[in-house]
Structure 1
Amino acid sequence: MQPYHVGIVGYGWAAQAHLPAINAGSRARVTAVCSSRPLDSAELSARHGCPLKVYRDYAAVLADPEIQVVSLCGYHKEHAAQAIAAARAGKHLIVEKPLALSLADLRAAEQAVRAAGVRFCLCFELRFSAQFRETRALLERGLLGTLHYAEVDYYHGIGPWYREFEWCTTVGECGSALLEAGCHALDALLLCLPGEVEEVFSYGTRSAHPTFARYEYPSTTATVLKFRDGAVGKCAAVIDCWQPYYFHTHLVGSEGSVLDNRFHSNRLHGDDRHSWKELPFKPVDSGDVADHPYQTQFEAFFAALDRGEDMPLTSLKEAVRTHEVVFAADLSWKEHRPVKLAEIRSTGS
């Protein structure tokens with residue numbers, strides 16, 4: 001089978017991670033890049049070791065009959081409209097998070113993708129990381145029993161040392177700490193606690209340091225989730241901290257617990273609960289380049305395309321579920337009240 005031809009939209013950090021990850025697999029090749037900045041096709045092709053067309057006009061990408069898949073890596077505020085246009089043009093979709101910055105845009109994108117019958121992959125790539133593959137395996141083997149509590153937190157200061165700080169601090173272009181980056185932690189929590197979220201309550205605050213004063217929204221939020229089966233979760237999104245990147249993960253079950261890359265299981269270790277046992281992976285915040293979740297995720301996506309099936313783990317269904325919880329949490333801190341997911345799901349559905 002001929003490899004799928006992929007057009008990447010945007011040429012920032014995410015695009016430059018997508019391009020080699022897609023080309024490293026066997027099922028797809030990036031053949032085009034669309035960017036608002038002037039790019040030279042020959043120079044870009046030489047840099048990445050593959051022939052690349054360069055477009056300045058997104059409509060021209062969608063009109064190119066050779067491009068079967070588009071990978072949306074541009075500004076957050078553009079994702080929903082670009083996804084809708086791509087779906088209507090019959091292109092399969094890889095979309096960087098977030099899919100949308102509002103519930104209305106989420107519903108419009110969801111409807112367009114479903115109506116077009118195209119396949120969809122959202123880049124919650126941590127679901128494919130070694131850490132969460134191993135954690136899921138523990139859960140599926142029943143080694144933690146039944147989870148009743150989980151907390152997954154995102155601590156990563158996003159300041160002027162990142163190019164996106166030019167725009168991610170505004171409500172119009174980013175919207176919230178969860179939409180900017182903390183959604184990775186919330187999505188990982190929902191992966192580990194797959195039951196139905198019934199209600200959330202979220203508080204927002206911010207750093208007093210002048211470096212982070214540009215944020216128009218609370219740059220730290222803490223969200224508590226109540227699940228229909230009685231489980232409770234907590235997710236902090238802290239993008240105004242001074243510390244190394246830390247992706248805190250703590251799962252508590254009836255037969256054991258996981259703390260980052262350590263665990264205890266009664267079913268394996270009896271009552272020897274006075275020391276943790278190491279799990280065979282580096283945590284996602286370790287910076288270990290041996291774990292490439294983008295490549296693993298994209299290979300799974302193109303394999304699903306071959307089979308004519310939905311993407312496993314990060315399909316439209318999972319993307320919508322996580323975004324619904326994000327929008328419920330953001331509504332909660334804005335209105336200072338608990339928000340039931342039924343309220344979100346009844347809006348624009």
Structure 2
Amino acid sequence: MMDEATIYMKNQRRYLLLLTGGIVCAAALFITSLCLGNYKTSPVDVISALLNPETNPQIYMIIMRSRLPRLLASVLVGASLSAAGLTYQEIFSNRMASPDILGVSAGAGVGASVSIYFGFGFLLTGLFSFIGGVCAVSLTAASSKFFERNGGTSVSLILAGIVVGGLMNSLLGLFKYLSNDSQLSSITFWLLGGFYNTNWSQVIFAAVVIAVGIPFLFLYRWNIVMLRSGDNDAYTHGINAKFLRKILIIITTIMTSAAICISGTIGWIGLAIPNLVKLLVQNDGKKLMLLSIVYGILFTEICDLLARSIIKTEIPVGIISGFIGAVMFILVLLVQAKRSK
């Protein structure tokens with residue numbers, strides 16, 4: 001039998017190994033992705049072009065206008081959705097919770113479909129999707145009061161989120177029905193998710209929002225973990241559970257909406273990654289947030305690279321993340337079931 005100090009050191013070494021390995025793999029994949037595409041380049045050419053654009057202006061333009069914005073977007077989306085997913089799972093004490101539980105993704109889809117239907121252009125499509133996600137969650141928060149008699153605040157929010165999500169999906173279906181072939185194709189492609197049209201203005205907007213949200217979630221990671229045990233336990237530790245939950249929902253909603261506005265709806269990041277990390281570190285609350293962010297970034301980079309390298313034409317990232325995320329989640333459930341025996 002190992003004593004507590006030995007177990008602690010073993011878990012700490014595992015955490016440091018997972019963290020270091022995740023960061024190294026994410027950084028290596030970032031550099032590799034800069035070199036791969038329809039116009040393949042070597043790492044030396046990429047570095048040379050970035051340091052001195054005049055040496056190879058063609059490579060410099062490809063990197064700065066296409067590859068670098070989409071890679072930074074994949075980093076931002078992976079970090080925000082995985083952090084938001086972990087936060088939702090903790091504050092709702094439900095491992096099946098994800099960023100779309102309050103209707104964020106459905107609302108963003110409605111906002112994007114409105115923009116596409118009226119021909120507002122790609123830039124405004126991102127803005128409309130952001131507004132749609134925020135409006136959906138606002139509607140969820142307002143309507144949750146009607147469900148409070150059925151349970152606590154968390155239960156009422158989840159029930160309201162299901163209703164609002166259903167309403168938004170119906171509106172989305174209506175816009176699909178009213179759209180012509182070109183509009184329907186654009187709406188469908190946006191809903192599948194991807195980084196093919198990402199530009200610097202979108203990246204900067206999302207970066208500003210996410211750069212405020214993620215540090216807040218990281219600083220309050222212990223308080224978030226305390227919400228897992230219920231409001232009464234949180235109150236005994238001096239945490240105003242209801243107020244903190246509202247603040248966290250607002251922050252994660254804005255982060256998720258900002259991510260969706262540059263990528264469309266990419267599923268499974270906020271569901272599969274936090275559950276995988278919980279499995280790897282035995283649900284240790286101190287280690288979950290940072291690992292979720294790192295592996296969320298790594299997962300999104302892998303999906304983006306596969307999406308544009310498997311075949312000659314680009315596959316929507318949401319399709320790749322759906323395949324990998326579903327398999328990953330099933331494996332996590334199988335391992336958890338085996339451990340519980």
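Annotations
- Computing helix-only ellipticity at 222 nm (-39500 (n - 2.57) for each DSSP H run of 4 or more, over all residues; to 500) across structures 1, 2 gives -25500 for structure 2.
- Taking mean count of other Cβ atoms within 10 Å over residues 18-25 as the criterion, the top structure among 1, 2 is 1, with the largest value.
- Entry that produces 18.1 once mean projected area of the Cα convex hull in nm² is calculated, selected from 1, 2: 1
- Of the structures 1, 2, the one that 59 was derived from, the read-out being percent of Cα pairs over 16 Å apart, for residues 210-297 alone: 2
- Looking at relative contact order in percent (Cα under 8 Å, 6 or more apart) for structures 1, 2, the greatest value goes to 2.
Every number in this text was worked out from the coordinates using simple rules, so none of it is lab data. Computed from a predicted structure; not experimentally measured. Cβ atoms are built from the backbone, for glycine too; each structure is taken alone.
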